[in-house]
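> Have a look at these structures, which come just after this line.
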Structure I
Amino acid sequence: MAHSKFPVEVLTPEGEVFSDEVEMLSTVTTVGSIGILANHEPVLARLEPTELRLYRSENEIVRFAQAEGYMQFAENRALVLVEEAIAPEQIDRPTFETKLSEARASAERAADGSEEQARSLRDVKRYEAFLTVKQ
């Protein structure tokens with residue numbers, strides 16, 4: 001069954017990654033998974049690194065490896081602001097495996113509770129999510 005569509009924009013610091021109408025947006029927030037359909041109640045959520053799915057239809061899904069960021073849904077429009085959004089086919093597995101190893105090593109070297117440790121652990125989470133999306 002077809003659902004009503006609504007506009008979605010996905011933006012990163014480098015610019016717009018996606019702008020189109022979709023039937024559903026699916027992602028993960030800091031409090032759990034969320035699916036947004038047209039006419040959803042307004043939402044402002046902090047996003048976790050995961051797979052962002054944008055359903056143009058039941059059979060056409062646009063996927064991105066999504067970094068941390070924010071999602072706002074208001075007035076029947078969605079805005080996704082994330083540090084990175086990469087199409088799965090653009091993820092180079094060896095490069096991201098190296099980045100993951102470096103982030104893990106950095107987290108281990110950093111002082112407990114330090115900003116460096118927090119940043120490294122955030123990177124570990126991001127690279128693990130990106131590699132999961134690549135599979």
Structure II
Amino acid sequence: MCGIIQREYDHFRKVHGEHVQFVRNISLDEGQQIYFNWYWLRHCPRLPAGLDLSFFDASVNEGTFEAIKILQHSLGLVVDGEWGPVTSSAVNRISPREAVVAFAASRLKIYEEMKAFQYFGKDWTERTERIKEASLRMIDG
């Protein structure tokens with residue numbers, strides 16, 4: 001199911017004039033369209049290589065609003081979850097390497113504050129570390 005939830009899939013199918021169906025029937029093409037159009041294209045092209053991957057993964061896992069909040073926190077901005085001119089300006093001035101490290105640290109801090117961390121914390125921590133390392137490899141070549 002590509003990690004796509006029923007509510008999201010229903011919306012996608014309705015937008016495309018299709019009848020809703022059980023998310024277990026999602027096609028690979030539909031999953032790719034959702035990820036690319038609804039997660040990647042929203043903000044990732046504005047980010048430097050490496051940070052775009054970290055942001056994309058957070059958008060998919062926590063939602064775009066939360067990913068923006070993580071980004072804002074990692075950049076030392078007022079955290080409101082809205083991508084406005086202040087966030088855009090800060091992104092244009094960042095060191096990608098430092099931003100990826102700060103983004104991962106902010107993401108872990110938010111996870112640790114969640115009640116479900118006791119159940120999912122190990123997986124969330126490992127996921128954040130894997131994405132951070134992959135993001136840094138993108139920067140370092």
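> Kindly point out which one of I, II the value 27, 18, 15 was derived from, the read-out being semi-axes √(5λ) of the Cα gyration tensor in Å. Write down the numbers at each step before the final one.
On the way: I: 30, 16, 11; II: 27, 18, 15.
Source structure: II.
> Out of I, II, which structure matches 2.1 when distance in nm of label points 7 Å out along Cα→Cβ at positions 104 and 120 is calculated? Mind dumping the intermediate values first?
Details: I: 1.3; II: 2.1.
It traces back to II.
> Given a value of -20000 for helix-only ellipticity at 222 nm (-39500 (n - 2.57) for each DSSP H run of 4 or more, over all residues; to 500), calculated from one of I, II, which structure does it belong to?
On the way: I: -9500; II: -20000.
Comparing all candidates, it corresponds to II.
> 0.15 is what came out when FRET efficiency 1/(1 + (r/R0)^6) of positions 40 and 112 (r between Cβ atoms, R0 = 30 Å, to 0.05) was calculated for one structure; which of I, II is it?
Values: I: 0.15; II: 0.65.
Source structure: I.
None of the figures in this text is laboratory data; all of them are computed from the coordinates on show. Remember, it's a predicted structure, so these values are computed and weren't measured experimentally. Cβ atoms are built from the backbone, for glycine too; each structure is taken alone.
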